[in-house]
Structure I
Amino acid sequence: MATSARAPLPDVEVLRTPDGDPVGVVERPRWTPLKVTLWTAVALLGGVAWTMIAVVRGEQVSTIWFIVASLCTYTFAYRFYARFVERRLMRPDDRRATPAERIDDGTDYDPTDRRVLFGHHFAAIAGAGPLVGPVLAAQMGYLPGTMWIIFGVVVAGGVQDMLVLFFSMRRGGRSIGQMARDEIGPVGGAIAMVVVFVMMMIVLAVLALIVVNALAESPWGVFSIGCTIPIALFMGVYLRYVRPGRVTEISVVGFVLLMAAIVGGRYVAESSFGHLFHLSPVTLTWALVIYGFSAAVLPVWLLLTPRDYLSTFMKVGTVLVLAAGIVIVMPAVQMPAVTEFASTGEGPVFSGSLFPFLFITIACGALSGLHATVASGTTPKMVEKESQVRVIGYGGMLMESFVAIMALVAAISLNQGVYFAMNMPEAMTQGTSQGAADAVDALGLVDIAGDPVEVRWETEVDGQTVTLTGAEALDAVASDIGEPSVVSKTGGAPTLAVGMANILHEVVGGKGMMSFWYHFAIMFEALFILTTVDAGTRVARFMLSDSLGTWIPRFRKPSWRLGSWLSTAAVVSAWGSLLMMGVTDPLGGIRTLFPLFGIANQLIAAAALTLVTVMVVRRGYVRWVWIPLVPLVWDVVVTFTASWHKIFSSVPEIGYWAQRALYQERIASGEITGAAELADAHAIVRNTTVQGTLSIVFVLMITALLVTAVRAVWGALREPGTTSSEDPFEASRLFAPSHLVATRAEKEVQAEVVRTTGEVRR
């Protein structure tokens, strides 16, 4: 067992091994008048921002208040609530070796610098959800989405990610399914393994489809994103063999190379050989499958981790540039706080009332089941010290929530007419600018002041700024961004790109740069999502290996290369086949399962929070079980209510079976006569049958998991002191700072390590 010795700095304890080597720093900072004043100022500023957003409102609400409110809330949550949860439920001990230090096989288990690991974890969890979910949810107004994104991440998303990461790390980096088997029992474990794995295949295929749609026939995006692979390989080799520990040095090099790839991509696309990067959706699908397989089997330090870290530069950098643009431009909010669609459930973007569908639509920005799979997949196998879990797990989720807020702000700062014209289905707009303008007028929209809304857009004509309305305005939007049309560009991604371009062109370049910023934003979204696909594939490989290990124990050994290759091949075959069918058939493959994405993602979160709740009780922390139980109950109520609507609603736009019955009746009555229309109708009947059936199966399986979890909790309460599934204690001999930016005490101890061992980490 390690001993401890006092450091020269006051209120600091250095944890040491019996040989005197440092393994951790415990700091107990005291409250000073300056600190009290600082935190009081943060609280007051946050309170003012929330008052301006939710109470005062007025005819003009500045989007700056969204940045202030979110940052102040995040700061408070990280400093106080996350630390409270850490002390009550986690109790990290840096004298204990993590799986990365204990196993360190150079393939899956690899002690990774906290800054690089933060980049990997953030890149892996930040997929499509925080980008497109808030954009779509904006149809219900800015206030409900803003409140759920910010408060949801504080009490639900951040807590889930941090606790799952910590508990998995304490158990050798086991997956959700394997931990459920150990903690809940064989039945609960089997249910968790099956339902989470199946839902993961749906989520990965949906994310991959978004990437294919974004990059198809986009030479700029293909070239720039393709360049991140050799750059990542170079960074991995550089950190491993050339200059070990020089994180800052390789970060600068990687950033410069990434910027060169992004800027150069535009010129490559316009060059004589740009057609080489003009790939079809089918070709891109095969490329994604090959890349996903490679990223899942190669050592994490070689490709996956450095590429995710590299991607984080662009992700975080773009979000910060957008935030700076909002501060400089100060665009006003165009969307009301709450629209009539929140209560009627008849919104043109998606059908359904505010509860429960807003929370399903926003998804990853506040709470995401996909995050739990990453937190029990790649990340726990790379954590250097237990005290780093808070900054990686909770801090990474806060960063994703901020991305969601920026996406929401980009959407609500657009003219409402433009927003709805882009997001209404073609059946409402006829696919024309005039049809879209008429459809917007028919909605009867009003602005914050209660005045009627029309499609409106500012552009430049012969060097003069003019304001156009109606169909002319929509044509001007398309012309400014270099696209033939913006009408019915549904899905959220094009709207976000227009919103970002509309803000950033006022900072750099003027109207002449609108097209650049729009296509840059599209590429940014593709890169944002791709990092989730590669990490998710490796996570799914771990899940499948753990499951197969129940019958063939050798699959659980990370060193068995054949097992990892077979598991990875099965995973990429599963989501790759769904993707390929969706690419080749407009109404088939993953497009059949696309509507299940939001609910499936939140049901994975329900499974993860159920597992965490059981673990908390079994650890004897019954007094604090409300910490994971509150978000669990909320998530179950939301997802089960949404599933109920999707299964039993008589409204065809909402209920799967209602839509199926409608099209069956139309087919039987002979209302549909054209061959193509008839084929589409039969496909809709087939798809809604699959969707409705899977919805029932998923709800029943999660219900069964909840029942087995209740039994496990009851057993733990009746017989306290149940044997823990945690790995036995093994003393650590490694030191690493806990904070993203090392404190003074950590720097002094790190200097001591350099003097005694020669190990450099900068």
Structure II
Amino acid sequence: MKHRLFLFIFFLLASVRAWSSVFTVTSNADAGPGTLRDALTKAAANGTVQQDVINFNLPSQAPITLFTQLPEVTSNLIIDGSTQPGQKLGKSDARVYIIPDVSYTFPGTKAGALIMTEVTDVEIYGLCIKGYNGTLTNFNGNLLFTAISAYDCTNITIGAPGKGNVFSDNIYGVYCGTNSLTDSKNNDNIVIKSNFIGYDESGTNVFELGYALDITADNSIVGGNASQDRNYLATAVALNGIDNKFINNSLSLDVNGQYNRGGGSILLRFQGSNAQITDNDFCATTFQFVSVNGFSFVRNKQSSIPSSIQGNSGMSLFKCSNAFIGDDNDNDINIFSNDGGAFYSVESTNITIAKNSISCNTIPYLISQGTDIPNINVLVNNATEFSGTASPGAAVYIYNDNTDCSVCNPVQYLATVTADAGGNWKLNGDLHNKKLVANATLNNSSSEYTQPFISSAAADYVKVNPTCFKNNGSITLQNLKNVIGVDWYNDQNQLVQSGGPKLVNASAGTYYAKCYNGNCFAQSIPVTLTSSNPGIDDSGLQKVNASCDAANGSISNLKLINTNDATPPLKWTNEAGDNVGSTLDIDNLPGGTYTLTVDPEGCAIPYHVTLLNQELVLDPPSVSSFQLCGPGEAIIPVNAPVATSTYRLYANETDATPLDEEANGKFKVNVTANRSYYISQFNNACESTRTKVDISVGLSNLSIANVITPNADGENDYWQIPGIENYPAATIKIFNRYGQNVFDSKGYAHPFNGTQNGRKLPCGTYYYIVNLNSSCGIRSGNLTIIR
């Protein structure tokens, strides 16, 4: 039994470490005995029940140069570079350099000096880690190159007073993320203190690449309440999670309190809930809160370095709620002092702007799409009274701007008054030389401040230029806020009008407005009015000259200019002074000179257009005469008609009215006998001479006589064939009832008279064949001789 108990205890002790170990780094090499790689490997092998320590005793301050990724950091481990003998590096607390060789290789997509995954209780001190950036051969732009990375870790401390780190010239200084997107794990209790991040070991030289910190964690703190806890951050920060604190850090300000970043602002982005941002000194910094529910922002102070040197600072809130910016305690105010616009909220609710000191901002607080924002208006602002209206019950915070900035800001807190049940509020006293502004807070929501505001958007400056060099121009300001009175000045700074937002009776010149609220004013951009006579832009003029003494000319495509977008009275007159139109485009005009008068406000500007009367000489159309085989409908076509002309058909050469007019030159007629037509070409009121067209009608059985009485009485003695003269090649044959040919003639010069070779043919019925020798074919029938 004792033997079995002994074996159980033996294996239990073998499975865990009974005591902590200290591993000392004595070699600057990448690998081998005494190296950092060796120490991390031994610490991992020693287990995680007790805390191990890695100390340093390198022969010099030469860097540890790494060629491949170090083993991941394990739990319950302190890596303490501050134990290295010798001097600290620059003004930092770091004593040990760690840098990657340019050929540095690594497994997977995580590349960094120290990487830890799902570990607890790790502390890192006194290291200066540089160079994890795009200069490395194997960097492909999609990797997390970091000084330190933590994935789903707990109780991680990076830096402490007297033992801070330096992370410089890296894509990320410290990155804390999740190792898997499919589980609920997260980092917790990440503590970052006393470090230089983005600054090198001098604390003044900036190496800005990506993020100083990109941390997704809960219950974490960056900085701390003690002055020695301060981090110096020269580049962007992202802090996401619940119950995180960002306290007592220096943003864009080096260890000497100077701005050395070279332009632009850094971004501090917060997301999550219950964040605390306090006691930070900053310049050229934009605080961005995205979907943060519950945060406090107090005792943060912007440097007095001029914004022209440091860049602008400000705060933006997007879809946030339940925030407190400043406090009613005078010691908890925030200080913003530049022209970046201090606070800007979008789609946010319950944003309290309490006591703060904001100076030299064009818009100290701007709200877009906010909800439940209290109202506030200033109605009186003079040497003894500052009063107005607000949402009933609202606390009205009143400030004096004691700076010489051109716009009034809530710089110096004076008092808080409460709007009564009617919404009225008032502050009385000696207020001369005071530049007063206020905002209202009700139910944890604050309004914008009441300094005068003038839009700089061009659409908010409605100007009407003077015409005819008269004093009839105007400028109207739109979308003014918190304005009690407006003074207008010319470009010689001479007062030209006092009163409302519309300048009237203005001549040509440049003007600007000062919009007042007590001793506070906002100045508009300069606006220039120009004066000129209204006129005509004829660059696109299209005119069609008249032709052949007809009223077929036209004038079109003129444009009016300098009429202040109005349509003034218009009048066209001819040379006789007759009114011929009242619109820009006119037609049905004969040749002549026409005058357009534009008459805005009695200032007439004549414009002249001359139309010629053009005589067009048109060729008579080419039309061919033709023959019909018989009476009926026929088409008379013009040969090669002109597409732009029409053609007219007349019954005779002198008729005034045509029978028909066709654009294609084809006319349909009904012809019963031989006749002539006349055709002309017509274009733009001009007409050619007429071309004669003869139409002949061929023989018809109905028109050939079938009886002759050759008795020498002078009537019907010959067989008449009407129209046979049109067929000189015709053959005419007559046969008796026996089929004997009794008459044969080519042409019909000698009509048949009932004889054959001078001998009278007997009475009776005979048969004829008339061959016209044309497309009209053969005619045949019977012929009776009666004596």
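Calculating Kirkwood radius over Cα pairs in Å for structures I, II picks out II as the one with the greatest value.
When mean count of other Cβ atoms within 10 Å over residues 363-370 is calculated for each of structures I, II, structure I comes out greatest. Assign the value 4, calculated as relative contact order in percent (Cα under 8 Å, 6 or more apart), to the correct structure from I, II. The value was obtained from structure II.
Between structures I, II, where is distance in nm of label points 7 Å out along Cα→Cβ at positions 51 and 323 highest? Once distance in nm of label points 7 Å out along Cα→Cβ at positions 51 and 323 is worked out for each structure, II has the highest.
Here distance in nm of label points 7 Å out along Cα→Cβ at positions 139 and 315 was calculated and came to 2.8; which of the structures I, II was it taken from? Only structure I yields this read-out. Can you spot which of I, II the value -1000 was calculated from, given it is helix-only ellipticity at 222 nm (-39500 (n - 2.57) for each DSSP H run of 4 or more, over all residues; to 500)? It must be structure II, since only it matches.
Comparison across structures I, II (criterion: Cα Rg over 2.2 N^0.38 Å, for residues 435-730 alone) gives the highest value for II.
Every number here is computed from the coordinates shown, using simple stated rules; none is lab data. Keep in mind the model is a prediction, meaning the values are calculated, not measured. Cβ atoms are built from the backbone, for glycine too; each structure is taken alone.
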